[in-house]
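S.K.: In what follows, structures are represented as structure tokens.
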Structure I
Amino acid sequence: MLAQDIIIKPIITEKSMEGLQSKKYTFKVAKDANKIMIANAVEELFDVKVAKVNTMNCRGRSKRVGMNRGTTPSWKKAIVTLTEDSKTIEFFDGMM
């Protein structure tokens, strides 16, 4: 699996922006990716050093339109913490 297939997109919320000062970055990742694969993909894509990775499976929410009921797809979220001597990820620099 390629690094571009593992890291799907960054998650930009108020809570995830608070973690940028402590070098914690939040990403939506592939559901079948494990922590080692996520750490290697972030190191390859952004040229940084990863200290640890926390993952969580987010359940899809139930939605209703008229009489029809359904759920949004479930997905996986990863919070990546960088080492102290690592540089920051340039994509997030303008958002702080």
Structure II
Amino acid sequence: MNKHPSTILFAPRITEKAAYLGEQGAYAFNVAPSATKREVAAAIHEVYKVHPRKVTLVRIPRKQVKVRNSNRVGHSAGGKKAYVFLKQGDKIEIA
């Protein structure tokens, strides 16, 4: 069952931590909550033409937040992120 990469990789995470990791050959991506390490690695290879050395998945929990201008309680989105570690010398160009 091959999934299309756009259903697995949503977007690169552009944060200070991701920029710091990018200097060391690791990149952060928002991924589908149902994605597995193998699916993420295959999608990275198909889109960016590099072989990941290691993939680490982290679940982002939903958090309770107060809705502005009312007393209601809502939830932030949550989701899943992937840290993709590449071999020495490989790079991913994120615009």
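S.K.: From I, II, which structure was volume of the Cα convex hull per residue in Å³, for residues 25-64 alone = 88 calculated on?
M.R.: For volume of the Cα convex hull per residue in Å³, for residues 25-64 alone, the value 88 is produced by structure I.
S.K.: Now, a different point. Output the label of whichever structure in I, II has the greatest value of distance in nm of label points 7 Å out along Cα→Cβ at positions 9 and 73.
M.R.: II
S.K.: To test your reading of the models, identify which of I, II gives 2.4 for distance in nm of label points 7 Å out along Cα→Cβ at positions 57 and 81 when calculated.
M.R.: It must be structure I, since only it matches.
FYI, it's all coordinate maths here, none of it is from the lab. The structure presented is a predicted model; accordingly, all values stated were derived computationally and were not measured. Cβ atoms are built from the backbone, for glycine too; each structure is taken alone.
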